[in-house]
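Scrolling down, you'll hit the structures one after another.
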Structure P
Amino acid sequence: MKHVLFVGLPERGHLHAFLGAAEALRCRGARVSFYAPRDVGAILRPLGWDDVHAPDGAGPPAAEHRGEAFAQLVADRMRLRAWIRAMLVDAAEPSIAPLRACLARLRPDVVVIDPMAYFAAIAAHEEHVPWLGLSTSLNPCIRDDVESELVATLRSLDDARHALFAAHGMTARFRVSDVLSPRGTFVLSTPALLGNRLPDDGAPVHLVGAALPESPRATGSPPRRERPLVYVSFGSQAYHQPARLGVVLEAAKAVDARFVVAMGELASSSLAHEAPPNVEVTDFAPQVELLATARVAITHGGASSVHEALAHAVPLLVSPICNDQHHNAALVASAGAGRVVDLSRAPAADVAASLRALLAVDAPERAAASAIARSYREAGGARRIADLVLGAA
């Protein structure tokens, strides 16, 4: 039996990107384990993953990395830059030894890392365990002619991160915030979204399409015929966005659709209590399940949300907040699979008009999203990742 260890950052959105590949590997008879620098058992065990590891004495993920506190952080350019450096570079060195100890104890055959977990690449290298990357973003495919605040931030960190790897005898290749594995990095998309002019950094990048866990078989009565569903979520970290959500709730009054809006702790706020009758507000929603029946998704443009929506041929209304979300929004618009709008500024009437256009059965964005969904299926997804990981093992 091959043993595959996934090493990720301790946030729900990052860990969920691993689950389709992990399930495909488990179906092939592999032992699958998870490791993060914080205790993520409360995230993974309810989803059926019990082989979860963390450094001795590690607590749960930091509360300040989500909700209102995190939304305030990402709105401050200098604080965001400092946080990115702390997460990628400063936290790496002290995280290496605990993971090396875990690798020495578990002796996995191969490690699959979030390419933003620099410590994982170094620890695997020093323990002589082959490692591959499974990107939780589209960073490995962002071209050199793209300029953004995130790109500028990472450029300013180049000396520090190259020095980090050099101190451990490694020469690293980076694309935006991702370190690229010489054995391969998986990107959960295809040229149908990314375009054909992709960068070549001398390290293989595998475009595998969306890698979602297998959906459970439907049981019971068929669903009732209802108004089309619009699903709304701003992710698992910077979701505390009362201004953006307020515009969405106001726009919903002028749209003949049913809305499900994931709002985190704002679900118990006065904003939620004033939602119109066609809006269902919740703190947390089963995103993949809802996207299976949604007609449109409103999102911050996080990579997982974009992949999951397009895998279900759902066109997007994207309102990026920070970091790679701006790259993802531009790619969605360029591919014709959605529209980009700044929900912190746009009038509700304009948002409602965009939603009505996207909801139309003959919307060109729907046809583009369907073409991307087909390309995702053809790319192999989780099954292809499993094949390549077991080959490396």
Structure Q
Amino acid sequence: MSGPEYPALYLKRGEDKRLRAGHLWVFSNEVDTAKSPLTEFPVGGPVWILDASGKPLGTGYANPSTLICGRLVDRGGKPLDRSLITHRLNVALSLRERLRTEPFYRLVFGETDGLPGLIIDRFDDIVVAQLNTAGMQAVREEVQAAIEKVLKPSALVWKNDSSARALEGLPEQVEVAFGTVPERVRVKEGGLVFELDVLHGQKTGWFYDQHDNRDRLQPWVKNAKVLDLFSYVGAWGIRAAVFGAEDVTCVDASASAVAQIEANAGLNGFAGCVHAIRADAFEFLREARAEKRHWDVVILDPPAFIKRRKDFKEGALAYRRINEMAMQVLARDGILVSASCSHHMGRAALLEAIQTGARHLDRQVQVLCQLQQAVDHPVHAAIPETDYLKGYIGRVLPA
């Protein structure tokens, strides 16, 4: 093997097919532990990944204590160093600059951008990054140097508090690597300005993956009464207001999120028509139904109800329940916008949950539009796990 001198991670016979087809993950049950005992590999350390005959598939990194025990980084055998990271950041940047006119986007989406375990979101000159694997954590300094070289940001935040880090045996940490981060960072979308808390907010502070789907609201909300559930800081609801909604009710369980919805509505001149309520979405819908309240459009963008495959049955029931309850407060001939960010809840399963709920209410759903993650979250053609966000805009009618 030409290239860096790394330990060899041998696969069992036939277990190289998926990687040769383009996937980047190695599962622990695919490893020939007689040739390469997993317990001997350092957590997050670099490796050569080889097929059963010893032919190299490329370089990557290993974590012997996780189900995904290896990730392929470069098929040509290059090390995951500052040079390679810088190159891949530049490749990622060239795409985003074609997609967006302003520097507000997801710059790196892990495996799809050739940097497994790394997430980078850009808020103009403030960068928020997550290191979600031990292998990427091991090259943190190289990642930081590459970010500084390519983007020259005024500040970098490590938002290392994802659930994925616990699976990798990594601690949760949120820290400012350098620069000054204001209490509220601004993001621009759809001609509006939103303020958010990147240090204490959800994920990296903003959900860029729904950007393009929020753009699609325009034909459905003009002069409408809109209910936005799981609102976070009001992105869906306030976008609906700018598209001409007559009245918008945003609901979130977080007091800080509700306060930020109100602030963002005022910031954009919609304080009069956007109202924020702190409540559990299920409880709110239950009470709204009892009070016979109705909206022309209901938007559902919940957190993932299914985080593990074994939780599918319970999570699928939650999706059915929330969609059925949403349809109960829809006005006649109403519009339902329903999304799921659960990878294990496939597109067909989500539609089945919506349809089952509709049939239980003796209603029918016309699918008007299918939703998917925004273009700055491209799907890796060989890695179905990167295709995680799906949704529908549907018209709900009496059966």
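Worth pointing out:
- Which entry (P, Q) yields the derived value -11500 for helix-only ellipticity at 222 nm (-39500 (n - 2.57) for each DSSP H run of 4 or more, over all residues; to 500): P
- At a computed 23.5 (mean count of other Cβ atoms within 10 Å over residues 57-64), which of P, Q: Q
- If you line up P, Q by mean count of other Cβ atoms within 10 Å over residues 33-40, the top spot, with the largest value, goes to P.
- Comparison of P, Q by relative contact order in percent (Cα under 8 Å, 6 or more apart) - largest value held by: P
- Entry that produces 22.5 once Kirkwood radius over Cα pairs in Å is calculated, selected from P, Q: Q
Since every read-out is calculated from the coordinates, none of them should be taken as a lab result. All of these numbers come straight from a predicted model, not from anything done at the bench. Cβ atoms are built from the backbone, for glycine too; each structure is taken alone.
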